[in-house]
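The numbers here are math on the coordinates, done by the rules we state, and not lab data. This is a predicted model, so every value here is computed, not measured. Cβ atoms are built from the backbone, for glycine too; each structure is taken alone.
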Structure I
Amino acid sequence: MRQINLLPKPRLHELRYDAMLRGLWFFVTMSIFSFALVFLAQLGTKFYLQMEAGVFASEITELQGQVNKRENADLKTKIKAVNDIVADFNNLAGASPRWSKVVAAFVPLPPPGTRINSMTIDSTRKTIAITGNAETREDVILLYNNILADSDNFYNIDYPFENVAKPTKINFHFNFLIQDKLLH
């Protein structure tokens, strides 16, 4: 079947333009609708992701607080242990007498021919016991006289006679007291 269009040409063009305009309006309307739909979907996704980011940020902050508490507790215990060790050292250092003063005061006293084998210092009784060897009796007597003469640092030296019984190659020992000023 054949269709005959009896409309004038300008009207046909007008109808064609109307159809094109309707198609164009349909296309614009669908584009705007799809754009609005995509925009709303993106906006909803943005709000959802922002809410999730806030939840994650609060969870991260909470976890960091827990970790910091644990790390701080560990660090505090380590610092306390080190401080305790330092305090113990300071207490021991403060409680023990300063032997360097005693030794420094005694070092110039032995004459060249003597050798000190041991020196025992008792801080509670404030005594020194020395043993050693000397080449001659005169060296032992000189050591005794040097200790006796240093009354600023040492006093009450004993004088065992076995120290001078032999004339050469003598093993000697002396006991004497320390002045208080050397122990502080």
Structure II
Amino acid sequence: MNQAEARRLFDEANRFWFGEGRYNKVLPIYREALKHDPTDPVILYQLANVLWAFEKFDEMTEVLELAQQHQERLSDRGKEIFAAEKQNLLDPFEPPPWRRSLPIPADSIDLEKLESMRLSHSDWYGVALAAETRRMFSLAADAYERSMLFTDPDTEKDWYKMYRENKAAFGDLEQMRSETKE
């Protein structure tokens, strides 16, 4: 078990997920981080979120069960976050019928690839809605911004909301660690 390497890989995957919108890169990196520390409930929790976003529900359930088994390593706040989000991931278990699909599979998304597709403004709006439901908040923010022909207050509100959600989701991961000061 190499916790330092697990944390380095986890941080790298988080940079792609929360910062760069390179979702096509994250799954192998999160999995590799888990190999270095298979009992880290924060890595397990984030991997479960990613698997849910990529509609890999069977694997997500297994990973979530592992996280549950190791939740003693979470901070008190982490246990609260985990309990609330676990319910969100499991209920409803199947993708909601109202959830929009993305123009390419979620695990293939790279913002540059989407930009090269020359999507219309309404297509970008669909991407924003689909990304938001998958907790791909940085993509949702970028897509909301590209969805309007001109800047309007509602678009700006959507962008700021996704920016705040992205920052909060990332912050939750740090708060979940037991070694983090609460």
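A value of 16.6 for mean count of other Cβ atoms within 10 Å over residues 77-84, calculated from one of I, II, originates in structure II.
One of I, II was used to compute FRET efficiency 1/(1 + (r/R0)^6) of positions 69 and 109 (r between Cβ atoms, R0 = 30 Å, to 0.05), and the result was 0.00. Which label is that?
Details: I: 0.00; II: 0.45.
Structure I accounts for this read-out.
Computing distance in nm of label points 7 Å out along Cα→Cβ at positions 5 and 21 across structures I, II gives 1.7 for structure I. Comparing mean projected area of the Cα convex hull in nm² across structures I, II, the highest figure is found for I. For the structures shown (I, II), FRET efficiency 1/(1 + (r/R0)^6) of positions 61 and 117 (r between Cβ atoms, R0 = 30 Å, to 0.05) is largest in II.
One of I, II was used to calculate Cα Rg over 2.2 N^0.38 Å, for residues 101-148 alone, giving 0.96; which?
Of the structures listed, the value fits II.
Once distance in nm of label points 7 Å out along Cα→Cβ at positions 29 and 141 is calculated for all of I, II, which comes out largest? Top value of distance in nm of label points 7 Å out along Cα→Cβ at positions 29 and 141 goes to structure I. Calculated for structures I, II, relative contact order in percent (Cα under 8 Å, 6 or more apart) is largest in II.
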